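Alright, structures below, take your time with them.
Coordinate-derived values only; no laboratory data. A quick note: this is a predicted structure, and the numbers were derived from the prediction, not measured. Cβ atoms are built from the backbone, for glycine too; each structure is taken alone.
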Structure P
Amino acid sequence: MQIRRDEFYDGYKRAFNVSSLPTGLPQVLTSVEADPKWPSPQWVAYFLATCKWETWHTFEPISERGAEASLNQKYGGRLGNTEPGDGYRYRGRGYVQLTGRENYRKVGGRLAPAVGLEADPDLALTPDVAYQIAAGGMRGGWFTGKKLATYDKNGVLDYYNARRIINGTDRAADIKTIAEALEPLLRSCTTGAPWNAGASAGSPAAPSPLSGQTYVTVPDRLNMRAAPSTDSDVLLVLNHRAVVQPTGETRDSWWKVTTAGSETGWVASAYLTPSTPAQAPRPH
């Protein structure tokens, strides 16, 4: 899989209304590209959304915040922590906050090759190990017994309840919103992924609008252009949650659409989501 970085980065900035990229995002995308075990853009979107949320939006492996005494009190005597100081020693680390001596031991043994996380828990902060823990754990059910496949019904991932893979439904709505913003980017900016395997070599699979479906814009501002190219003239700037109707004409990842005011032009489909204005989530 190859993610066309310039397009993805531009779309990311638009979707989350930021001027600079999270410092760890390029490394995480590199790991995703090298991993053949992702069957759909929804799974990748939810994985990235979880990493974004759990790392305070940095995509950097991090350690759980808190004073040593506080973390010892919080985790002491549970999660396999049996020795004094285990609560702090085996505090949350990585992209998904692996926590507890027992989990460090079990997860370390599941990695390929195995990693001695119980002996050296800080290894969970190295990007490669952190990625294996997060991706393998979410796909394999290592954390709560629930995995991504548990919430994938006929190719549709339940972004809200998938949070149970990590931590019940804590902040489930926030992570769902992030995943919904990332999914169209992944659909339009990837080449050679399992979900666009039928595309011609070197060309991404062109997304198609759903028949009769209206769409809304995801970014705060989205340019509608005279032709399907970023070099084309801007006809109109659409605000967040602007309603558009695809005409059915597409060109690569661009769709020709008509607005509620009957203006017609081209927009990048990565920045549209099928929804009504009242239901469209705003990424943040």
Structure Q
Amino acid sequence: MYSVIIPTFNRALILEKNLEKLMEIRDKIELIIIDDGSKDITEKIVEKYLRIMRITYHKNKKNMGSPYSWNLGIQLAKNDSLLLLNDDTFIINPQKFLNILKIDLKSADIIGFKIIDNESKKSIFDAFLSFFAGNIYFYQGNKQKYVDFTSGCMLITRKVSNLVKFNLIYKGNAYREESDFQVRARKFGFKILYDPNLSIYHLKAKKGGQRERNDKKWYIINHLIFLRRNFKYTKIYKVIFFMVIALLSSKSIRQLKQKISAIRYAFWIK
């Protein structure tokens, strides 16, 4: 039995499509849905499935952010295998997915998936800039292997969740929450296994979810927090390089001032 944990915010109809897909494996999962203070019809949508699926539904009294919702969902889960999904990420072949997970769990406590979306691939120049700015590269090739990082959609075991929690320091769009989680998990000796046979489609909905808090300042703030917390020897040049890129990419004086304010805020947070 698996616990599927889905935080959601103002994406009722997308969540409904996700639940319909998960109906294929309803006898093998429990669903933990953490509604992060939605103002739409999310609650009514979930009510339709309460009688036909194992669902624990919790609605936060106000929007608490993604890290809080992940931690709460993990706390409410009853099983030892915890599948973390976004409300706009869909398992392509649910039955096959679970069959492969059963095998992979024999050799890893964190399992990453192949994410399929409509984003264009980065150029070599973009990849170069990203590396020196400390951006995280997670492998998405066709070979199964152990990796340092994977996407935010992942499976973790109870052994991992007992030792590592999502850090509430990541606010707004919570950018880098999963990368920070994975760094700390690896410090405890847990391995991350990437399996390209585990495919998930990411819709990347334009509204709702983290998109509601998608202000560019949070990319800057959360990435700088991540660099300061997790890179001991290379963080100085990575932080500087990232700040230079962020400031030079400003399209107006107003945007430049906003980015400077975000950088100051990031260094104020301990």
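Table for the structure above
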{"quantity": "Of the structures P, Q, the one that 0.30 was derived from, the read-out being FRET efficiency 1/(1 + (r/R0)^6) of positions 38 and 110 (r between Cβ atoms, R0 = 25 Å, to 0.05)", "calculated": "Q"}
{"quantity": "Structure responsible for -9500, with helix-only ellipticity at 222 nm (-39500 (n - 2.57) for each DSSP H run of 4 or more, over all residues; to 500) calculated and labels P, Q on offer", "calculated": "P"}
{"quantity": "Among P, Q, structure where distance in nm of label points 7 Å out along Cα→Cβ at positions 142 and 174 as derived comes to 2.4", "calculated": "P"}
{"quantity": "Structures P, Q, by relative contact order in percent (Cα under 8 Å, 6 or more apart): label with the highest value", "calculated": "Q"}
{"quantity": "When Kirkwood radius over Cα pairs in Å is computed for each of P, Q, the largest belongs to", "calculated": "P"}
{"quantity": "Top of P, Q by mean count of other Cβ atoms within 10 Å over residues 70-77, largest first", "calculated": "Q"}
{"quantity": "Distance in nm of label points 7 Å out along Cα→Cβ at positions 54 and 262 from the coordinates reads 4.2; which among P, Q", "calculated": "Q"}
{"quantity": "Structure responsible for 115, with volume of the Cα convex hull per residue in Å³, for residues 22-77 alone calculated and labels P, Q on offer", "calculated": "P"}
{"quantity": "Entry that produces 22.8 once mean count of other Cβ atoms within 10 Å over residues 6-13 is calculated, selected from P, Q", "calculated": "Q"}
